[in-house]
Structure 1
């Protein structure tokens, strides 16, 4: 591929990973989440955030999980569906411990997620309906 990488991946890119089908590259910067069509070598969409503190992929690469720092003591954890970046889950956090990331874990095929709450309980989430099961 003869992509002008300076146009697609900026110096701000902290992480980059492919979707499971290999058709898209997801680039994570300090404020931007960018979806790049690998075959067309063009940016499909970009989402802007206050400050991306942490990001990662779900087990089966169907979701991006990220934490956006909104204010000094306010964070927003989001689960975004790939490749649309549709926000399917979000939770406000009053504090962030990076060693506790990921705060949400997925089963092998991303059909069930487990999220630790700030009340020290575990929520079981159906990822087809995005509803809490317990």
Structure 2
């Protein structure tokens, strides 16, 4: 367990996320091939492959943050196009709503007709409890 000596700082690999702060555990023991580490009075056992040194975490965090920044810059290049598509979709929904209202209907009475729209929104990552009713 020379990779993670007693009193060294370790980071759980699965906790690293771009834009978030990770927490370093302190190694307090080794037993049966496990690393025993403490964070805020909480003691946990880890397999060595679940951990990285704090130095490795700093490098990986920087890589993740740089990748996130790159993706955000790429998104900014298409944001206006996406907004235009959303504006067009909004206009079509308003038009469909007006047609339904002319017949004394609203979308809640047109579930079958709305289902493809709800599926498309769901597939795109939209979540709203009212869509599941």
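Given a value of 13 for relative contact order in percent (Cα under 8 Å, 6 or more apart), calculated from one of 1, 2, which structure does it belong to? Before the final figure, lay out the partial values.
On the way: 1: 13; 2: 17.
Going through each structure in turn, the value belongs to 1.
From 1, 2, which structure was P(r) over Cα pairs in 10 Å bins from 0, in percent = 12, 43, 33, 11, 2 calculated on? Before the final figure, lay out the partial values.
On the way: 1: 12, 43, 33, 11, 2; 2: 10, 24, 17, 15, 16, 12, 5, 1.
This figure was derived from 1.
Of the structures labelled 1, 2, one was used to calculate distance in nm of label points 7 Å out along Cα→Cβ at positions 44 and 108, giving 4.5. Name it.
Details: 1: 2.7; 2: 4.5.
The read-out was computed on structure 2.
Kindly point out which one of 1, 2 the value -17000 was derived from, the read-out being helix-only ellipticity at 222 nm (-39500 (n - 2.57) for each DSSP H run of 4 or more, over all residues; to 500).
Values: 1: -500; 2: -17000.
Traced to structure 2.
Upon calculation of distance in nm of label points 7 Å out along Cα→Cβ at positions 76 and 124 from the atomic coordinates, which of the structures 1, 2 produces 3.0? Please report the intermediate quantities before stating the final value.
Numbers: 1: 3.0; 2: 2.3.
This figure was derived from 1.
When mean count of other Cβ atoms within 10 Å over residues 68-75 is compared over structures 1, 2, which one is greatest? Walk me through the numbers on the way to the answer.
On the way: 1: 13.9; 2: 10.6.
Checked 1, 2; max of mean count of other Cβ atoms within 10 Å over residues 68-75 sits with 1.
Rule-based calculations on the coordinates, nothing more; no lab input. What you see is a predicted model, and the numbers here were worked out from it, not measured in a lab. Cβ atoms are built from the backbone, for glycine too; each structure is taken alone.
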